[in-house]
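The numbers here are math on the coordinates, done by the rules we state, and not lab data. In this text, all values refer to a predicted model and were calculated from it rather than measured experimentally. Cβ atoms are built from the backbone, for glycine too; each structure is taken alone.
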Structure 1
Amino acid sequence: MRVSTQTNKHMKRITIAAFIALGTLQANAQDYSISEGGTVEMEKQKDSEASSFTAGGTHYFITSHYKSPSTMYNMQSVAADGSGIQSSELSVPVGEFGNSFSISSVIGLGNQAYAIVENYNSQDNKRVLSARKMQADGSIEESGDDIMMINFEKMLRPGRLMTATSPDGSHLVAVGVLPFNKKESRKFKVAVFDASLKEISSSEITLDGLAIKNARFETVIANDGTVYINRYTSKMKDGIKILVHQYNSKSSSIDNTYLVEAAAGDVMGEYLYTTNDAGELVIAAAFRKDVKVYTGDEEQSGVFIFRNEGKSDGVIEYNDLDTPAPNFELTGIHITGETIYVTGEDAKMEKNSPAQTTPTTANSTFTFTHGNEYILGFNPSGKKMFELLIDLSMSARTTKHSLYSSSHIIDGELVYIFNDQFSKYRDDDDIASGGTIPVAVNVDATGLMTPAVPFINDLKMTNGYMLLPNYSAVSGNTVTLLARDGNMLKSVSITAE
């Protein structure tokens, strides 16, 4: 593995407070238009996760939250032109004791949305994943195509099942992590499918080295069908590491394994991953200085980029942050042309429980505090080219969706949409939908940022609605998002002209 380092010398950095007279590092402002669609009702969910995908000309926004004994899924769908919003709670018949069914994920493959359903059968000692077609109204077909099955002997060691789709929606991979046995190497089943759910590769593989009980596994698939199985481990003696196993769907075998870790004296933190047009895996990971006693307040001091160059050589480039942050979290990774964009934020969450209740009670409340937004640019080798900061000081209760930002590649540039305070932009005669408004900027491949465009006056949304940038999908040069007023959701389309 080749490793190199990058200091912060000669790096381009700009901090934006109110986006007024930002100087020579900015280009002319981008023109935007905004339109609103219909509304549907949806209750807020505490500490929920959001994801989105597009299939068959429809954007799907999926919210998931844990409600004992399983994860619950809600869906909003909007046509790519912003019309026809629909909402539904997703569910399948649960079956019976010892032979249960549940949704494990919701995906887009080709032109079709699917609910990935897991059947846990303790009578036959097997777990099965099936892909069931899902419609824009949230209805799920009663049966589907089986895509993975594993057997187990002990209920406490049932193995694990996972899926992933390629960025362009042309491939699906299903991976079965066979039950843990500390005396054996870890074993997997892998199956790769095309956009029509035709199996194009399958194999049972054994990974080198004895199994590690606390390993966390993830799977990634590139547009060309290359599969990556990431094995994350955190051990007191060895530290935090990721072993990346590269599976060749043509030969149905493991081609290479790469070690991903922070440099000596540092500790890896949060990470994100994607694949590029060459089918290579790209990982962006935060890191901090290693300390004997970790209190949680240590600054995340940098970001490194891993890439398996040519699918044969693992390369890591370590980069210092100009503005370290103790609560630095990565939020997105995008690749276009010669630029790797990585976005992040300085944010933290506090969970408060009423007296005489447990921390897991449904009465718990969440407070989210939000500081700076980061937009980082790296070249294909992983060297940092620029670091941009957007100065935000906002907070929210119950959910964080209004504090998230939306980032998409449009015409080779990063379009970044976020909420900010109207008071930063307001002149005497300006009007807006509320005290918090959407704002958009563009960042090109060299780090040039356009002046911020606040959505006020002719661009204002309907009074009372607040944008939820976390629900975001793109089609052409139009970003479709959701906005909330109480329990009402509205679709909002923002177009870069």
Structure 2
Amino acid sequence: MKSLICARTILILALGLSASGCVYLAADRDGSFFPSTRDILNAKGKYLIPPTLGVWILMFGSVTPYIGPVVFYPPGFAIHYTEAYVVAPAYDIALMPYDLCRRPEYLERCRLREEKWRAEMIVRENLDAALDDGRYLSPSNTVYHRALSGRLANAAHDSLTTGQVDRIMSAIRRDETLLIDMCGVASQIAMGEDGREWFLRKAIELRNDGRGKDADIVAAAICRSRKLSDDQYEMLVVAGFSVAMVDSSKRDRDSYNKRLAEKAAAAEARRKKKEEHQARVRAIEENSRRKREEEKRRKEEARKRVEALKPFVEALFSDDAAVFRSALQHVDDDPWLWTMWSDAIKHDTYLRKVRHEYLVSLLEIAEREPSKGKWLKKAILGQKELGEGLAIKYYAAAVSARDEEMIKILLRNRALPDCILRLAYANPDLAFIRYAAAMSRNFPWPRNGEAKKEFAVKARELIRAKKRGDIDETSLNESLDSLMKEMLPAEMPANWRSCIPQR
């Protein structure tokens, strides 16, 4: 087994050395320094076979199982780097006199390559600057001339401006020897109709003169344009140019025009959509402006109305009865006056109170027009200055009419005697008012709140039973009354009046 492996190793090494022949030693001696060394260090993709003996040994180690990497990798790497950094540099140094002899040619090639790169870069990045340089449009200057020619041949049909096209066309017409090399400009959309006609005539002339190859080059440049008409295509076909080329150009032109139409339609749709959006925005802004102006106008009118009615409101707090009576004469002038009277009676800025006789007069006015004076009447009935007699009178009327809202207002009025309040605390007909008072946060339940929770659960169950239809209104009131007699204090709490909800 060992002898077989050794034989294989010797055979492969011999074949590798003979096949490779140290190919890096055969590097092109073009005048550059150390070409063989560079070939070894940059051999990837340059040679179809390994360039050094060391690489052959490494390859053999990679295909030999088990012991291959251990046995062959170390000598393979050693031999490869010896060839790369010792043998090849020594060989290049030995041949350096020959490299020096060819050095001028190499430097000239480098200069031409650099000049070509710079010329192409200027044409690609700043065509106007290139056109300002006379070398680019000079047939005798090969590097710059070819750079511009290649740029025109590969340029997209819409990459040149009208000014650039006109300058190139002028140069071609001055010196028609530029026609073949610069005919790529004929494909530009920026070219005018007369320019395309000129190129078309020149292509036909070239074909008629027997210069078919040059004519085909010019015709192909013309067909790359997207602006040729059907008549111009027909002229090319009649002149003998390729029908397939003409048909392909027609299809490209039609496809381009279709895309242009679609883009134009899309742009028009976007423009209309934008205009509609702007119109909507302007309409919204105008509407908002009108609303603001209308609101401002209404506020100003309201302010003026309030200012005009203020003296009649201030008359409520006047000590002069004549002033008050004169204010009553304006009771029908403005509906706002009723609202301002009710607000002033309930919440005066300076905590002033309206005199009893004034309240009586206003109450009479409010009762003459119930719908209009509803809120004024409520405000008056809540005032302590109404007096005990009137408070008892209106409370009895509210109980008789079962008007819970008026009952609440009068129960909270301190003009109503406590004896009537205690009767209301136990009155079965006022079950819901008593329930609402018991559920208020002011009601004096025990500190732990368990009794209130139990009461709330039982009361809500009774209300749900009423909603389900299990009991009627009368039964609900009786049940709530029984529950409150069971769970609430028998005696009315001292603060019960403040527990009664206002609404």
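Which of the displayed structures (1, 2) returns the greatest value of relative contact order in percent (Cα under 8 Å, 6 or more apart) on calculation? Top value of relative contact order in percent (Cα under 8 Å, 6 or more apart), among 1, 2, belongs to structure 1. Of structures 1, 2, which gives -0.28, -0.83 when log10 I(q)/I(0) by the Debye sum over Cα atoms at q = 0.06, 0.10 Å⁻¹ is computed from the coordinates? It was calculated from structure 1. When distance in nm of label points 7 Å out along Cα→Cβ at positions 61 and 413 is calculated for each of structures 1, 2, structure 2 comes out greatest. Could you tell me which structure in 1, 2 was used to calculate helix-only ellipticity at 222 nm (-39500 (n - 2.57) for each DSSP H run of 4 or more, over all residues; to 500) as 0? The value was obtained from structure 1. In terms of distance in nm of label points 7 Å out along Cα→Cβ at positions 101 and 365, the structure with the greatest value among 1, 2 is 2.
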